[in-house]
Structure formats: structure tokens, C-alpha cells
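Structures follow.
Every number here is computed from the coordinates shown, using simple stated rules; none is lab data. All figures in this text were calculated on a predicted structure; none of them were measured in a lab. Cβ atoms are built from the backbone, for glycine too; each structure is taken alone.
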Structure I
Amino acid sequence: MEHVIIGAGPAGVIAAETLRKVDPHSRVTLIGDEPEPPYSRMALPYYLIEKIQEQGTYLRKNKNHYEDKGIRLVHNRVAQVDSRNKKLKLQKNGTISFDKLLIATGAHPIRPPIPGMDLPGVHSCWTLEDGRAIAKKAKPGASVVLMGAGFIGCIILEALASRGVKLTVIEMGDRMVPRMMNQTAGNLIKQWCQEKGVEVHTSTSVEAIEKGGMTSRGKLDVKLSNGNAIKADLVISATGVKSNIQFLEDSGIGMEFGVLVNDQLQSNIPDIYAAGDVCQGKDFSTGEYSVQAIQPTAADHGRIAAMNMAGRKTIHQGSVNMNVLDTMGLISSSYGLWMGVEGGDSAELSDPGRYRYISLQFQEDVLIGAQALGLTEHIGVLRGLIQTKLPLGKWKQHLMKDPTRLMEAYLGTTQSIGHNAGII
């Protein structure tokens, strides 16, 4: 059996290793289109703050890991998938045949249609090559503009602030991390950053980036929608990502925002699967199929897809929407349907002076979503209650009055279930 995986990120690497365990007599080929060994994009901020060297970003530290595991690692880009004849056309000549194929090509940064995005000094922070370029420019005292204060943007923000740059953040939304936190929590994060010396503009966009004048010494002029202009040594774009599916045109593989899959992560073509940021998989909370571009989902997808490729039927129950963020020492988190549902109940507790906030969302007596700021105790309980869909009974009312009583509610509910089942 010839298993081929396109994409050497977490989903692809975990899938390759899983296939080696459960189908040891097969051949496994892992194709990555960057020259470095497979690495984690989530480690790039640690590289920028010099906590790790480039090797520290690698997903597996042993130099001979893939060879020792019997995984063939190919550095090339797949230009086309011939699903009928089960062949991959490579960009640098040649083809690779497969019996089972996993598409784990991840995503790429969205390049906003702004004049000047192609100027030197304007970068994404997505690859090791980007990281090297940013590290050269982001010296202490340098003026840096960060476009985007979403999840990825805020991770980059943390690294840039640690480098001692003069940082300005531009966010089109009316708050920071708008797809993760509500108005109250998002604006508390903004206030926290401002108190730490970061300039933050929300409800603002970059309209153009231009070369500075003769006296600007190589700086860029960043023009904003609010009429202001900033002189910057470096501009970093973190305005979202899009699945890498463009090479799959004319392949016959069903796509929408990503590769469409069933509950075994199988595409409309039986021997072709998808995982990670390129996969339009099931959302645990809604039951709908969407692209969930977070690393825990990629890891989960990689394992499940590999099991099914090896003939060991494994059902994907759906990914829980889960984000945990450290913004200059302020921890924020959101889970599930953190924005609530129509007809549901909600409870919140806010202490803005101490940067503390928690919000719980219910559907009948089941916790379906939550967000927290400045609170790290029992955060794992939040995920557990959401993922198990545990009926809270009377404990819902306790949480409505005091959302911090999470551990009590969990223990009280599980013990009650144990008594009723005759376990305790």
C-alpha cells in the first residue's frame, strides 16, 4: 500500500507517524514544499523572541526521525492531482503514484488588496523565511505596524512587544480578537495592551503603504482610514488565512472553503482524505462543516484520517472550537459557541479593574460555550463540560448566579449521575 501525504505540517506529520504504527508494511511518503524539515508555524513567535533557534521550531527534534520511522520525506510542491489515475504531478518535474492520499496542505495568509503590499519591508509571519526577515528588521526601537489583531495577530504582537519595538496595531474590527472574544473581553485586551505601551487602533484599516520620502531613511508611510499616517520600519500583515486548495482545480475533489469530507475525513473520492487547515470538517458544537484553522484540530484530523486510510474505521465526532491566547501576560480563552445561541441563556461576571471576565452560554441546562479573561483555574473543566454535553440540572442556576463555580458544578453533576446510575 502506497500512502502519500501532501503537506508537512502537524496534520501531515502526525498522519505519517500514525500510518507507520497501524500499517507497518505500507510505504509512507510525506511531501512538503519548504526546504526546512517539517516545523510548527505556532513556534515562530518563540523564534522571534529568541527563546528557540530555528531547529526549535522543528516538529521532531531528531535529525533522522523520518528516516528512522521509514517515512520518505520529499521536498517539492504538488502542482496537480490526477485522482483518476492516482498520480501527483510535481512542480520540480516527475510524478508520484498513490493508493491512498491525504491532503494536508494547510493554509496561506490572505493578502489584502492594499496598494504597497509588495514593497520591501512588508511581510506576513507564516514561514521560517518570514521569521528570518522580521527578526532582521524588528530591532529594539524600530517602528513596527501590525495589521490584524485576530488570534494569529495577537500571538505575533506578543513576540514583537518582547523585542522592544515601537508597536502599532491596526484592527478593522471594533475590538481585538473579534472572532474569539466579545465586546467586553476584546476591549479589555485592547486596554491591557495600551497600558503596556502598544498603540492599538480598532475600527481602523490600512488604506495604503508607500515608500517614505528622501528624508525617511528607508521607512514606509502607512496611511490609515482614520486619516492618520505612521512611519514604519516594518509592516506585518496578519489579516487571516485561506485554505490551500487552488492546486486541486480539475481534480474532481469536492471543495467549498476547503476540501469537503465526511465523518471519516474522506473526500468524495474514496481513496482521498483531508486534514487540518485545508479540511472542511465537522464542527462539534454546530454539526456543520467548516474550516477550523487551529493546531489541536490539525493534530486530531491527522490521526483520524490516517486510521481510516489504514482501513481502521474511526469516526470524527467534530472539532471543538477552542482558542487560548497569552497577550503580554493576559490569558484569554474561548470554547464552543462562545457567542451563544438564539433562545439560550447566558451568565457573566466582570471585574475590569483586575482584567477579570467570564461568560458562560447555555442551551437549556447544557453548557455550550464560554470565554474567560484573566482566569486560568478550571479552564479545562469548561472544555470538558462543553465536550461531554453534560446536563447540569440544578447546577445551571448556581452558575447563572456565579459563573466561577465551575469545578463545583462539574463535581456535583458527575456525582449525581454516578448516584443515579448506582455507581456511587
Structure II
Amino acid sequence: MSSVNFMDKLLDGAEVEWKALGEVAKKISSGGTPRTGVPEYYGGDIPWLRTQEVDFGEIWDTGVKITEAGLKNSSANWIPENCVIVAMYGATVGKIGINKIPMTTNQACANIQLNENVANYRYVFHFLSSQYEHIKSLGAGSQTNINAGVVKKLQIPIPCPENPKKSLEIQAEIVRILDAFTELTAELTAELTAELTARKKQYNYYRDQLLSFEEGEVEWKTLGEVANVQRGASPRPIAKYITDDEDGVPWIKIGDTSPGSKYVNSTAQKVTLEGSRKSRILNAGDFILSNSMSFGRPYILGISGAIHDGWASISGYRKKLNSDYLYHYLSSNNVQNYWAGKINSGSVSNLNADIIKTLPIPIPDLSEQERIASVLDKFDALTNSITEGLPREIALRQKQYEYYRDLLLSFKGAADAK
């Protein structure tokens, strides 16, 4: 698609006039927050939008509901459906959304009720989405906040302003094209997500089948009998030992793991040699399990490094256990249920080393462990390839949408209008 040829044909010689958003809106308002700590203000049936729920899409529901009392005793107000909403505060500043049901919002939302005789709300949505970085740059203060006054001054290109009917037809055609790309992305996401769910179920089924043994079929030991299970340790204060030195020791944190990944191959930070001596040093091939978040999710270390006290470690298992076999076993539903049963017993609040040591482990001979692991690795690899492919494909479709959006919305005078 050539932006020049397409837009020339679409505009058919018509001019484009840049107007302030306040000129093409019936009303631009912000909301309010009922006083927290007053139970009768929350838990009602009135949708109440927060900016973390504004993310370049349609909004059909809210995570928090308020009551009539909360509405009356705050600055929150009802807004009609199909307002264009701009997040004004903090991490979400500049993000755009459309409410598809009547709702209320907090004060961090700028709610734009457009004059439908001048501007198509979805046209404005797509255009403001294209201006995300620019809108963010208008923020002030440590959180780069903007306000309703800034939003009212944002410039919108209105094609053929002297002929409202033709103007809305042009806007509608631009919306039709951009909505088509949005729909294609949604369809692809749904298709890949369904495929991923099916593969995960298949992997889980075969894993649980291959790791189920009849009584007397294999040797059983507790994990503590065949491996060294220990809790990590943190040097304190940790900030004293963080270093950028090349000779520093990798400092392995929860944030260094990736959902769906089998290995930890890199870290964001390092600690000094002195700090590592006050911690727990592990070698590549050892296991770590979170003992306080995502209880029991296993990872194999692809690097040597130091772990903090939020981890438990498993090492010294290689005489009896194949690492891939142990990974799949620790990932199984039976083991995850075992951890959950121990933690939910009421006597403990985390997955400590003493609990981990009690885990019963089936130990077929090493060749059989390798065979089982090989079969499960294939399913795991397929699942992970789809997992990795999902965000990649979505990102490609998003780039395609943004490319055509920028072509369609690149009107003359854009730089001056900003």
C-alpha cells in the first residue's frame, strides 16, 4: 500500500485540518477514587476503571466495582460507552483504551466523549495510539504525569472538515482497515493459545503416564537420600556486595527465570567474591526451586552462581538420577500436589529444605530415565516453541498494524501540530 496514492485517492483533494481534542469532544473529564478503607464504598456493582486496565484495547469490565455510596461520596462519575480513555499517571501514562460499557473511572483517566458528528471515536483511538510516545513525552514530575488540560490540547487531524459527511466516511474507511489488522492479531492469538493449551495437556498427560510406576517396579528413595538439599543464603546488606566487575559471581534471583524455561543461563546482577562466600554457591547442572513464590517450580542451572535464601537447591544427585528425568519428575502434577499439600497443612508457610528432602522419588535405571526424559523433552520442546512463537507472532502482527496505521495517519502538518 502506498500511503501517498491511497490517501490522495481517499481524500480526493480535500484538506486536512488539525484540531485540538477539546474542539472535537463533547466532554473531557476525569474520575475519582472513593476513600479507601471504607468497606461500604467497594464491592458493589458499578464498574470502576483504573489506569492499569487501560492498554490499547476495548474495556468490557473492570477489576474493581464500587457502590452507590462510593460513587456519591467521591469525584467518580458515570461515562457513556465508547469514550476514548487516556491514562494520565505513572507507568501507564499515554496508554489508550475504549470503554465498551458505561462505567466510572479513577482520577488518573481522561475520559473523552467525542462529538460523533465530527470525529469517529475509533479513528481518534487509533490516532492517539499512534501518538503514545509523544503523549508520554508531555508528562511532568517524577512519574511523568499529564493532566486533562494536556489531553484537551492534543492535536487530531480531521480530513475534509468542511464536509462532515465525507470526513466521517474517510475516517470510517481508515478505521475499517486498522480494525481488520487488530482482528487478525486477535484471531492469531486465539489460535496459537488454543494450540499451546492442547500441547500442554498432551505433555502433562504423557509425563504423568511415563512417571507412574507400579509397586515394586522401581526403587523408591526420598530426595534427601539421593541428593543434597539446602536452602540458599543471602549476604546482608546485599547492596554492599552487588558489583559490575567482570570477575563477579552471578547472583541468581527469581527475576532471572523465565516462565516455561527449563534453564537459568544468565543473571542481571553479580556479587563480589566475598558476597558469594556468604551465600550458597551452585554449579551448572544443579537445581533451584523457589521456596516462597511459585512454590517448587524447578530450574536447572546452566551457569555456576550464588543463590539467595528465597531458593532451595538440589545437588549431588547424578549417581542416581538423570537431570532431565529429575526435571520432568519435579514438574509433574503429583510432585506439585505434594508440595501444595505440605505447605497448606498449616504447619509451614514455605517450601523449606526439610520438606523437599521428604519427597519420594522413583528411580528406574539410568538408561530408562534417559529414555523417559528423551520422550518428554520432545513434548516440552514443542510446547516451548509454541510458547516462544506466540509473543513473536503477536509482535509481528502488531508491527504490521503499526506500519499501516502510521501510513494511514501520516497527514501533512503532523510535526507542526505536535
Structure III
Amino acid sequence: MARIAVFGTLDSKGVEHLFVAEQIRLLGHEPVLIDAGTLSEPAVIPNITREAALAAAGLDPAAVLSQRDRGASVSAMAAAAGVFLPILCEQHDLVGVISLGGSSGTAIASAGMRALPIGFPRLIVSTMAGGNIAHYVGTQDITMMPAVVDVAGLNRISRVVLSRAAGAICGMVSVKPCSSVDRPVIVASMFGNTTGCINAAVPLLEQAGYEVLVFHANGTGGRTMESLIESGLVSGVLDITTTELADELLGGVLSAGPDRGRAAARCGVPTIVTPGCLDMVNFGPPETIPQRYSGRNFYVHNPQVTLMRTTAEECRQLGLMLAERINASTGPITVLLPLRGISVISAAGGPFHDAEADATLFNSLANSLRPGVRVRDVDSGINSPEFAGACVEELLKNLRLAGAGIS
């Protein structure tokens, strides 16, 4: 029997949370009701009151709960949940969390759940699950389930949805994660246009004794990779695909934010960096592209994704951005330049082939690096076996320099 947190605003959604708790109990597990309400007294009796939850984390309940404005109250409780929920899970041997809510309840629950480690079973039944949930989920493996109807009482629809949700969280906590060989971890960034490079590099690193985690450079993937590097679990970084910087610079839809590329530098993790896919900025369908870019060189990657070729001047700026991150590195780092194309479509004959822009990018990057940063030119395209092999060779060398290599 597992202990599962049923966590939420029990003042406005108490009956619904109690229903889920009862379903969890019927399925053979022990629910623990945790109140995160801020407006009025809970509609049902919690196992852990909001005051007790706040106090467990060393927070002043009066300060958090004294907000007069509803928005301020929700914001204060959300901030507090990120502190107290992990503590309560540890103190009470809670192995999973489920919550229900609208926008405010989801904001509070997700803030708490984001503070729990990857792999911890977490599920939110939310009225917000049908839209953009990136700001709720962040870089975590939180499961979002559409509520279908509002979380406002029990009816023929909500009973079905909430019963299934209870079954889902019980299933999550009942599954024992597959065990794996404990090998040092390498993280790598990949895009459709750099898949060949990663597919060639991964087996070489696995043969050398490493486990490789590949992240799609689509904004969320880059942020998740940076978060994992910060956690201290990563031995090396193969940052083949730095394209998210182009979206950050030019307003594309797949930016990973201004901190992309900084975690490895701060943590001193051995790293390989290439300007993979800095020839492109990602937008949605053609009709969604900002008017200021009309007349540019575009390539329809699929019906939902349109790519825009970066100009020589934009490549100059991207070289400076990348160099600034590399120069901050406190660990062994090497830059590799694929002289015959930084993506599938920028190779000779491809729709994004622009020798001048690529040369500007390479020169801007190389000329802006601090002394001591090794730069290696490779006379092939980014997806060639030769380039992948060179990246692996340099990364293994950097791992040995940092004392992180496998003997």
C-alpha cells in the first residue's frame, strides 16, 4: 500500500479532492489530503492543514495566508508550495501526488510538483490542460489530464474523469521503474537537421561506457537539458545543436530562453559545442511568421513548422552569443566547426546553403573566444560520420582532462 498526496485547494475544490481520495483508498492505497487553500476554510477535513504544511517548511503561515488580494494569495501559496511539498513528501513517505483545479489550483499544484524530482509520480486534472501547459509543467515529467468539465462538483462526467485520474496515479506509484546500469551520463542536443550526427555519435559514446540522454532542441528540450546539467548528474555535454539561440535572438517559437548554454559553463562540465542549426529560426505555419521577415528565405519543414534562413549579420551576432557562453566555461571545452554545412539543408546544394553566412558565423565565433578554448575545423558536414567521430574524440579527451573519463 502506497501513500499518495491528494493536494489542492480544499476550500474551493474540497468535495472533488475527497472523491479522488476515496477512489484511491478503494484501489488499495492510502490518500493523504493536503490543503493548499487560501480563501476560506476547507470544505473537507484535511490530513495536513495549510498552516501545518507551511510550518513544516519553516514558513510563517500568517504571512503567506494574510494576503488580501486573491491573485496575491494564489501567488504566495504557489511560491510556498515549491518549498513545502517536497518536505511533506519526505516526512510522510508520500510516493505520488495528484491535484485537481482550474487556473489558480493548477498554478499552486504545479509549482509544488515542479520542485519534486524527475520520475516522481505527479498528475494534475486541470481545466487548463487543453492549452499551452509549458508554464505549468516546466522541465518536469508532470502528467496533465484534461478535466473536460469544470472542477465544480460531481456529475456524470467529472466522476468518470476523476475516477480514471485516481486509477492513473495509483498505476504510476505501483510501477517499479526499470533498473539500468549505473553509467556516467552524457547529454546531447539534437534536431531533425542534426539527427545523423547524433545517431553516429551515441553508439561511440555507449561503447566508451557512457549513457547518452538526447534532448530535442525545441525550447523545452534545451531548458530540460540545462536543468539536468545544473543538477550535477551529468558528466559531459555534447551540444551539437545550439539552434535555440537563433530563436532567442530573432523571436522564433523554439527559444530555450537567455540561459541556454550557460549551465555547463557554470558547472565546469566537459563540453563540446558546435553551431548546429544556427542557420535556421523556427516559426509556425507561413501565415504566423512576423511581417518584418517578409521576403526572407524560408523552408517549409512540415505543415506546422516553417524555417527561416539566418543572414550573415544575424550569424555574426549568433557567433558572439555562442562565444560569450563558451568563454564563461570553467571546465574543458572544445568548439568544432563543420565546414561543409551546419545542418542537412545548409550543405552545398541545399535550400539554406549560404557560404558567406556560414563563414561569418565561424569567424565571429572563433575570433571572439578567449585564449585557451580549442577550436577544431572539420572538413565535412555536421551529419557526416567523420564529424560525429571528431566530436566524440574531443569529448572523451575533455572528460579525461577533467578526471571524469572511464578508465
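Structure values in brief
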| quantity | calculated |
| --- | --- |
| Structure responsible for 4.2, with distance in nm of label points 7 Å out along Cα→Cβ at positions 207 and 375 calculated and labels I, II, III on offer | I |
| Which of I, II, III yields 0.20 [FRET efficiency 1/(1 + (r/R0)^6) of positions 223 and 367 (r between Cβ atoms, R0 = 35 Å, to 0.05), calculated] | I |
| With percent of Cα pairs over 27 Å apart, for residues 199-398 alone derived as 25, matching label from I, II, III | III |
